[in-house]
Structure 1
Amino acid sequence: MKSHKSCLSRRDFLKLSGIFMLSGMAAGAGGFGYMTRVEPAWLDVTQVSLRLPRLDSAFAGLRLVQISDIHFGGWINAERFQKVIERVLEQQPDVVAITGDFLHGYRWSSDHPQQLAELAEALRSLVKACLTVGVLGNHDCWTDASAVRAMFADVGIVDLSNTVHTLRRGGDLFHLAGVDDVWEEHDKLEEVLAQLPEDGAAILLAHEPDFADESGATGRFDLQISGHSHGGQVALPFIGPPITPYLAHKYPSGLYRVGEMLLYTNRGVGMVDVPIRFNCRPEITVFTLS
C-alpha cells in the first residue's frame, strides 16, 4: 500500500507556495485577494456533449452532472457547499456522480464526524432530486473510509466502489461502474468487469485520472470520469499546471481520448494544502450524452 500522507510532496508544496508568493507579489494585494477569495468561489459550469457509440437510444439526452474533490472541512464549509449544490440542481441532472474526496483530512483528523454530519445534510437534497452515485478518494481513505461509506448508506448515495449499477429503460441498459481508491490500491477492476453485461454503454468512476491507461485498455468503458488533480489549482498560461498530485500527472484537466475510451478530469470544487486557485476555477461538469 502506498504510504503517501499528502497529495503534494514537501518539495512540491514549497514550490507551489513559492509560485503563490511570487504571483501575489507581482499582482499586489488585488492578485492575492483574487487567488484566495475570488477564484476559489467562482464556480465554472462546464457543458460537455459526448457521443457514446454504445449508448442505447433510450438514454439519449441523459444529463449526468459530475462534482469532485469536495474536501469538506477544508476551505469548503456548509455554506459554500450549499452554493455548489444549488448550482448542480439548476442543471436538472438525471444522475449526479461524485468522484471522491468527500472529506479534507488525514488519519489523525478528529473532527470528521461533525464534518460528515454537515456534509450529509447538504447531500440529501441531491439524493432527493435524482440518482446520486459516488466513489471514495484518497483523502476519504486517509480520514475514515468506513464512516464515509456509512454516510453514503444513510443519505442514499449509491456506492460504486468496485461494483456496477445498471439503469434500465425497457430493454435498453446503461451501466454506471466504479473502482475504489487507486492510490490506496483498493481498486478491483477485474471484479467490476466480471459484473458488467456485454451490452450497453458503461461509464467508470475512478478518483485518480491516470487510472485511465488501465481501464481504457480493457475496451469495455466508453467514458471514465475522474477528479483528484484539482486541475493543479494553479494553471500557468501556455504551460498548464506546474504541479499535480500522484496519479494525476498525465491527464490533469479536461477531456482526453485514451485508446477508444474518453476520459474527463474534473477540477474539483474544493482545495488542499495551499488554498489558492489561479486560472483554474472550481468546476461542475454537465455531460449530455448521445
Structure 2
Amino acid sequence: MKEYDLMILGPATRDVNVDYTGAEDRRVGGAVTFCTPAAQAAGARVFAAVKIAPEDSDIIRGFRMDPEDIALLPSERTTLMHNQYFTADRERRNSACQAQSGPVLPREVPAVPCKLYHLAGLLYGDFPNELLEFLSGKGLLSADAQGFLRHNEGGKMVFHDWADKKKYLPCLDFLKTDAAEAEILTGLTDRVAAAKQLHDWGAKEVLISHNAEMLAYDGRELHTCPVKARNLSGRTGRGDTTTGAYLAMRVTGAGMAEALRYATACVSLKMETPGVFQGTKADVLDYLKEFYD
C-alpha cells in the first residue's frame, strides 16, 4: 500500500467572492482545496480527504490528483460560502454560510499509512472532539484553529473562543492560526506572546499567519518571515497555502526556519494570482532567490 507524508482532511466549498468593486467570482474554495496543491508542490506525498456531497464530485476532479490519492467523504450537502471583500487588499471581508457540510467522523478517515494528519477546517462542527482523539493516536496531528472558532449562526459567521482548547491543544503537533484567531484564543494582540501562550497550553508547534509576515514557534525556536507579494489579487487562501507548504516541508525533513521561509515565499507567489497555487517547488525557489536572498 502506498504510504503518505500528509493527509489533508476537510470540506471543500462552493464560493461566491465579491470584491470591493462589486465584481463577482465563483470558484471552489475551502482550506483543503488550497492546502493540498501547496503541499504537493513542496514535494510531500499527499492524500486529500474531501467532505462534500456526492453530486459535487466534479470538485474532486478539480484537484488533479491520481484517484488513489484522494477520497470523497460523503455529506448531505456541500458547504456554500459567500465572501464580500470591502478593500483592495482583501483584509476586510464579510463571510456568510448558506450551507454547511456534515462532520468528518473517525470511521470515515481513509485507512492509508500516513505520517501527519491536518484538519483543514472552515467552521465549528467540521471536526468533532472524538476525531481529534482518534487521530492523535494514529500519527502526528495538525489543525487550523478556524475550524474550532468560526461558528455558523443562521448563515452569519461568528467567532467564539474554543471551549475545549486546553484539553485538545496538547493533542496537536502543529497549530495554525491567523493573528485574529490567536487573539481570540489567548486574549493577546502580540503575535509572539500569543504563540508562546498557545505553546504553553500544549500545542507543540505554532504557525501564525499575518498580512505582513508569517511566524513559527516551538518553545525553543522563534522565526518570522516577511510576505513579499507584489499584488494581492490572489489573497483568498493565504493561510491555507502557507499551512500546506509549511507542513509539507516539515514532514519531509526541513527545519522550522527553512520551512517557514519556503512557505512564506510560496504564499507570496500564490497571492499574485487568483486561485490555488499552481506553481512548482522550482518556482518557489526562484522566487526565494529573487526576493529573499
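Each value in this text was obtained by applying a stated rule to the coordinates, not by laboratory testing. Everything numeric in this text was worked out from a predicted model, so none of it was measured. Cβ atoms are built from the backbone, for glycine too; each structure is taken alone.
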| request: Compute distance in nm of label points 7 Å out along Cα→Cβ at positions 64 and 144 for each of 1, 2 and report the one that scores greatest. | output: 1
| remark: Ranked by relative contact order in percent (Cα under 8 Å, 6 or more apart), the structure on top of 1, 2 with the greatest value is 1
| request: Given a value of 15.5 for mean count of other Cβ atoms within 10 Å over residues 168-175, point me to the structure among 1, 2 it was derived from. | output: 1
| For distance in nm of label points 7 Å out along Cα→Cβ at positions 136 and 192, which of 1, 2 scores largest? | 2
| Rg/Rh (Cα atoms, Kirkwood Rh) - highest-scoring structure of 1, 2 | 1
| query | Hey, P(r) over Cα pairs in 10 Å bins from 0, in percent, for residues 160-199 alone derived from one of 1, 2 reads 31, 46, 19, 4; which structure? | reply | 1
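Thinking of 1, 2, which structure, once distance in nm of label points 7 Å out along Cα→Cβ at positions 120 and 256 is computed, gives back 2.5?
Among 1, 2, the structure yielding 2.5 for distance in nm of label points 7 Å out along Cα→Cβ at positions 120 and 256 is 2.
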